[in-house]
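Listed next: structures, encoded as structure tokens.
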Structure P
Amino acid sequence: MMAERSSTQNQSTDIVIAGAGYVGLATAVALKFSAPHLSITIIDAAPTGLWRNDTRASAIAAAASRMLDRLGCWDAIFPEAQPITEMIVTDSRTSDPVRPVFLTFNGEVEPGEPFAHMVENRVLNASLRNKAEELGVSFIEGAGVNGFEQGDASLTVRYPDGKSLRTRLLIAADGVKSRLREMAGIKTVNWQYGQSGIVCTVTHERPHHGRAEEHFLPAGPFAVLPLKGNRSSLVWTERTADAERLINEDDFIFEAELEQRFGLKLGELHVEGQRKAFPLGLTLARDFVKPRFALVGDAAHGIHPIAGQGLNLGFKDAAALAETVVDADRLGLDIGSLAVLERYQTWRRFDTVQMGVTTDILNRLFSNDNIPVRALRDLGLGLVERMPRLKGFFIRQAAGLSTTAPKLLQGQPI
């Protein structure tokens, strides 16, 4: 059933955002918070309230936390957010009795400011939705965009029941398999890794003390990410056939396989809620914009989760696009013109390609059991461990802190 809130009877709106995931919501909030006079409508194909069933969690980098704080969302998130106080990296086989630690990171980028927090997706979504509604963003849910038609001064967006909206700018935030990207004729660079990421939450007997762990195993990285309480979120990479087998095993066998990789340092383990597997690949859009059309989040780029940067790249898109549009609006420019949107594309494309290539290389380097390659990468990890300044640089990069970042990611208003 299609639900509409904040009626769109005037049949026109300044901006339409297709997709009510975290990046779509963050884009809407950033735009409306910074330019309250702009009318914004979110159209989402998912049924109303489906997001409440999302049992996953996400790593929110320090820069994204600053943005969420600036937008008035962080106060609702913080009580449920688990700071990452330390991170360790190991490289071993599943059968190895000992996993030597090659690299450790202190979790702070500034005194009292962790480089990242773990936040459950339902908490993040609720905060962004509540803020969007408070600011006056309109929602049309249970109905995806059927198509759109380009005009000289506007674009017409069509959705079910023969309804349509005229808009000055359409933003596609509809995921890595974006239908709108395809409708716009934007090509992608795409390949699959033959791997799937198993995602689940586990409870354990002993506290994690905020420590995150990334174990590089022959099939791919196995990440243990701390949640509030004696709970952790897992991102477990396996070859696709093995991932499908594991997902379909009963709880006893699944937890036994999990224990082999997780170990017993936190005591007895139990899977909490659902376990799911997602195919992993690299998808990069060749263009981020067309006239009156822009891609954000996974619609623009889908990368391997090895560095935990997927969602944070999307938040960078949201901050950069909001700053581009708001600046243009204040100057009296057409917010949907290609000249305006190309600033956003120039700002974001190099960073996105760079991160996509980096995660691709890291995955290929660490997801194998070649002895010479293993010796070389372990030597490299050991050298980084002995270079505090280089470690500091890496942790600030992971935190998204940069003087060239969009203002919101620096905690500044647009």
Structure Q
Amino acid sequence: MPPWSVSDQGAKVAEEIDVVVIGAGQAGLATSHELTVRGVEHVVLEERTPGSSWAGRWDSFTLVGPNHLLRLPGGAYDGDDPDGFMGRSEIVAHLERYAAGLAAEVRNGTPVRALGRGPGGVGFLLDTDDGPIRSRVVVVATGAYQQPTRPVALAGLPPGTAFVDVAGYRNPAQLPDGSVIVVGSGQSACQIAEELALAGRDVVMACGRAPWFHRRLAGRDLFEWLLDSPFFEQRTEDLPSPAARHGANVQASGLDGGHDLHYRTLAGLGVRLGGRVAAVDDGAVRLAPDLRDSLAFGDAGYRRIRDLLVEGCHATGREVPEVPEPAAFDPAPVERVPLRGIGAVVAATGFRSRYTEWIDVPGLVDEQGFPVHADGESAVAPGLHFVGVHFLRRRRSSLLFGVGDDAAATAELIVDGLSTA
């Protein structure tokens, strides 16, 4: 009997499953499809239901990339609005249909509470609500967005001030009357600030650093241009530093058919801009004097994207479009927001991983919280794979049009590993 097989685990006997996939979002489902194609039997464990993490987005949420970029293996978008932008319920429905068509068993309502090495360091032992599972191979596909971050400077908010992070925000009506401070710089922060401003709220945005660009250029969507460029092929080593993996995505929106959305358009709606949150003291939220730096960073990002598009045009033979320089923009920064007028603070400042909260493998992640890996397989625990992680192999690794390639690569590694075990 091999050392990873069933054994007595106290009151329960561990179920034996050679290959387990944890998570039934796009990454886990794509991996399941690719494993089945290669004849690998496996089970998918899902805490709730397929695609349920998308259901937790705010009410008006839409994809930022066009629908036709939903390119899961065996489950690509085939609707009648390829250039539209799905809402959250449509995304969930698509993933539910995709899951229903898979050959493998998907166990809904089966959260994995803990994962560690098996006895003697061989294989893995999973603790689930339905009992322990012993497995030779585990694929962790629990999503790129696991735990919303909260700026440390906001710890001083008085208990009576409503605070909502990006996972808890739903719509403007949920927030108490008064001004709203939106903290963040990426797509979510901009979209929420825009929605609040259009709802008539007084919005102050504590701005961070993010690139921006035009939604459409010369009749083509931004994503079409980016796909023809090296943008989505960038790897961690192409970035200024490993920490840049946490950087904000290009400011844009898919709402109402997709449109430009960045600090300039928000200012045009009456959103007041300031620097990052510095502190909460003396009866106010104080914003740092770094708004100009953040705006300059965004304009520099605009130029970098422009250069990548030009590079892509040269590679594909497409005519280079005219891309103007960013218009002058120097709004008076907000420096102080009195607490007495604040109705709520909404933080959309990105996410961090939760792997070490439930995976007991020393050295699992780097200082940024990303798995330490070689081609998606843990460098410290062979047989433990990751899919759906931002920049796992390249920038598109966690995206709906890129995760399928990573899933296929991981499935190949698993086949090779099982054949030599």
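A compact table of results
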item: When distance in nm of label points 7 Å out along Cα→Cβ at positions 319 and 335 is computed for each of P, Q, the largest belongs to; result: Q
item: Identity of the structure behind 0.30 (criterion: FRET efficiency 1/(1 + (r/R0)^6) of positions 175 and 367 (r between Cβ atoms, R0 = 30 Å, to 0.05), calculated), options P, Q; result: Q
item: Ranking P, Q by distance in nm of label points 7 Å out along Cα→Cβ at positions 247 and 351, the structure that comes out highest; result: P
item: Answer label among P, Q for the case where P(r) over Cα pairs in 10 Å bins from 0, in percent, calculated from the coordinates, equals 4, 21, 28, 25, 15, 6, 1, 0; result: Q
item: Of the structures P, Q, the one that 38, 19, 17 was derived from, the read-out being semi-axes √(5λ) of the Cα gyration tensor in Å, for residues 159-374 alone; result: P
item: Given 14.6 for mean projected area of the Cα convex hull in nm², for residues 79-238 alone, calculated: source structure among P, Q; result: P
item: Origin of the derived value -7500 (helix-only ellipticity at 222 nm (-39500 (n - 2.57) for each DSSP H run of 4 or more, over all residues; to 500); candidates P, Q); result: Q
item: Origin of the value 2.6, where distance in nm of label points 7 Å out along Cα→Cβ at positions 55 and 263 was derived from one of P, Q; result: P
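Every number here is computed from the coordinates shown, using simple stated rules; none is lab data. The structure displayed is predicted, hence computed values, not measured ones. Cβ atoms are built from the backbone, for glycine too; each structure is taken alone.
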